[in-house]
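Down below are the structures I want you to see.
No lab work stands behind these numbers, since they all come straight from the coordinates. Just so it is clear, the structure is predicted and the values come from calculations on it, not from any experiment. Cβ atoms are built from the backbone, for glycine too; each structure is taken alone.
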Structure P
Amino acid sequence: MFTHLVFWLWFAGLTFLVAGLVAVRKGLVTGGGLDKLIALGPVFVAAPLATFGAEHFVAAHDIMQLVPAWMPGRLFWTYLVGCSLLAAATSLVTMKFVRLSGTLLGVMFFLFVLMMDLPGAFADPGNRLGWNFVLRESAFAGGAWALAGSQSLELRTGKRNWMILVGRYCVAMAAIYFGVEQLLHPAFAPGVPDAKLTPAWIPLHALWGYPVGAFLLVAGTALLLNQRARMAAAGIGVVMTLLTVLLYLPILAVTAQVSQMTEAINFVFDTLLFAGTALVIARTLPAQG
């Protein structure tokens, strides 16, 4: 059973996913090996952004509760963020004005960290999910900045771009944290850490966390130290993409309660967004990195 909210989330996400695949079809045909997947980075970012943008309109009164109470016009900010997410998704699908949209998208995610995630983490430092939100949103900000930085003329002169450097560090630190969390709490669904247990009907459900956690820890460390960084970032993107398809989509497919569908959709696109962010980082790094 589809609710009004579920329909629009799926409609927005799938529309931008299909449009993005059409837009990068040339790169998928001509690219070789790892480059085919890396070409999908902006698409895997755009589809979740569109989904979350639609959610800001359809479930505005619920989402506005996340806006800090001290900010006036909380509903206005909710709609503004929704417009911003949809605009950024459109920019990434069309690859137009990417430097501007990526910069502003990164600023927006970083403001989320400063205004909501960090205060929440400091208020309850023992809650591991609080720091997960800090690092997750920081990674999304860093990925957007890296993509914006990749459009800079500085790269043509061989100069080091700080936006790409910041993006690499942010994604690396998030991957390391996620890996450690997964190894310490293997029963929880792998990928972007949350409080959801891997369902018992998933084959070897209690073991998924160990290989995913170990890989994220190793790949995140390699990315942080700039050792085979492009391959490490692409590997993180591959793992997150596989988790989206092999774990979170099946979980969504068997979700019977309408009240849980929105959460399941968010898990799908949240994991895909991190996959796309890692692939975007790989896209900005030299092949020999």
Structure Q
Amino acid sequence: MLWPEALSAFKNFLRLERGLADNSVESYLRDIGKLASFLSHDIRPEAVSEEDIHRFLAFLTEIGMSSASQARILSGLKAFFEFMRLDRRRDTDPTYLISSPRLTRKLPEVLQVEEIEEMLRSIDHSTPEGTRNRAILEVMYSSGLRVSELTELKISQCHFDEGYLLVVGKGNKARLVPIGSTAIKYTEIYLEEIRNRAEVQKGCEDHLFLNRRGAALSRVMIFYIVRDLAEKAGIHKTISPHTLRHSFATHLVEGGADLRAVQEMLGHESITTTEIYTHLDRAYLQQTLKEFHPRA
């Protein structure tokens, strides 16, 4: 079997059997394509050996790829060769005995409440984009959405009377996420004053947040909006839309929220993923002790 044929079959498996989003599927295929390129497509997928995988990982180390990136690629390779085995295209999995590189967990950047307020104050509410951007920031910080969940959020999924959003996350899994009264207020202002008067492109009639041309906002555009507001607010941190999601979760945990509830709101499959915020909470408590205790 040639690589293009194997990748096509794996692509269908990821979409149909595992229900992964297009971005996740493409990420898997890119990583497996790196192995195919390394092997110069000379070795067919069913002939790849454990030694070939070791040589590939050694090459990634030589070119300076981080342990986190190597671990992600190896995870994709494991999924691919497990699929090959289950689909009876191989008898063995060459990655089975290969362990992922040891990772050091990097704590995410978090904004203080005052910094988020500065970002909100930096918005020019006299423009349509400013009204929209205020609603975007309020929704992201109020509900902890992923950027892809925000760009795909539909008006029909906003149940403001009940105080929640119906969000479709990774793997097309839907969950109910609460939304605060302030975020509802500014989103309704945006809907009434901007969104309901806009000329909407075909196919985007139900999308909540639109650009000036009436099309759904892209992930890149959300990134630029957040970064621009951070610069205007004088925040000198590495900021992205995900920073607001981290800040949402961290502030909940710092305030004493139940970790299982935070896990549900974030849409994490594993509580282990959410537990990173307990580390952030401990760091916050230690810093508080250091600053305010007379014997610290």
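Work out the source of 1.18 here, i.e. which of P, Q gives that when Cα Rg over 2.2 N^0.38 Å is computed. It was calculated from structure Q. A value of 20 for relative contact order in percent (Cα under 8 Å, 6 or more apart), calculated from one of P, Q, originates in structure P.
When helix-only ellipticity at 222 nm (-39500 (n - 2.57) for each DSSP H run of 4 or more, over all residues; to 500) is computed for each of P, Q, the one that comes out at -17000 is Q.
Assuming 51, 28, 21 is Cα extents along the principal axes in Å, for residues 26-121 alone as calculated from a single structure, say which of P, Q it is. Attributed to the structure labelled P. Comparing distance in nm of label points 7 Å out along Cα→Cβ at positions 18 and 194 across structures P, Q, the highest figure comes from Q.
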